[in-house]
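Next up: the structures, one after another.
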Structure P
Amino acid sequence: MEYYEAVGRRKAATARVRLFPEGDGTIVVNERPVGEYFQDLAIFQLKEPLQVTATEGRFNVSIKVKGGGINGQAGAIRLGIARALVKVNPDLQPILRKGGFLTRDARVAERKKPGLRGARKAPQYTKR
């Protein structure tokens, strides 16, 4: 069976997305239904590229995602779906680009530095 595959990343999460044409709109994440794996807000976020391009219900989506938390995984899936849609139909690229779905969100947690309590928080200063 032919499918279109793309990879999306966000924070520490990586998602491998496969779009199967002529599907009924089923979305499976790590071999579980999307409603079982994610909450409502995350489901809305990852379906956005399909809604914007009016392709919801035209593809079966199979997703393998690992690493990160719920929001990172949802963001990675969203990017993966958008990239796969461009492979299906390059004419969708301007729509997805305008909506910001093809831009990789490069924000990651800043590392902790030595001598500090976190990335930036310093121990309390005492004068004497």
Structure Q
Amino acid sequence: MPVSPLPSNPNLDHLKHQAKDLLKAHASRSPQIAQIIREFHPRFAKSADSEILSAELKLSDAQLTIARRHGFPSWPRMKQRIENPMLADRLDLPHHERIEDSLFRRAVDLLDRRAQRNDPSHR
């Protein structure tokens, strides 16, 4: 299963509910949840469904699974990114406008302008 990027305006409370829902699905022995846990929780990477579903899963395990499913190494790192988003997280902006390093962004802008001048379709 591929990583699911966070939405443009992620809600930490919603993600907490997802972690609790994951715990409930684990308690109900859902095979789909076993696959998600195996894929995104490092402790269960090589575990069979039966091992995953019989293991004691804590809220912190569910939160780690949710965080890693969204491409973060841990829940605290995901939480920090949600509470203090970076310019790069602004998915509503074009890629070049999300560049935080001002020197690099200026270089990209100059290259874009040069490419536009050399493109016959812009004449």
Note: distance in nm of label points 7 Å out along Cα→Cβ at positions 40 and 56 at 1.4, derived from one of structures P, Q, originates from structure P
Comparing FRET efficiency 1/(1 + (r/R0)^6) of positions 72 and 112 (r between Cβ atoms, R0 = 30 Å, to 0.05) across structures P, Q, the largest value goes to P
The highest value of distance in nm of label points 7 Å out along Cα→Cβ at positions 80 and 96 among the shown structures P, Q is in Q
Computing relative contact order in percent (Cα under 8 Å, 6 or more apart) for each of P, Q, the value 24 comes from structure Q
Candidates P, Q; helix-only ellipticity at 222 nm (-39500 (n - 2.57) for each DSSP H run of 4 or more, over all residues; to 500) computed = -17000; producing structure is Q
Comparing P, Q on volume of the Cα convex hull per residue in Å³, the highest sits with Q
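Values quoted throughout were computed directly from the atomic coordinates according to the rules given, and no laboratory measurement underlies them. Remember, it's a predicted structure, so these values are computed and weren't measured experimentally. Cβ atoms are built from the backbone, for glycine too; each structure is taken alone.
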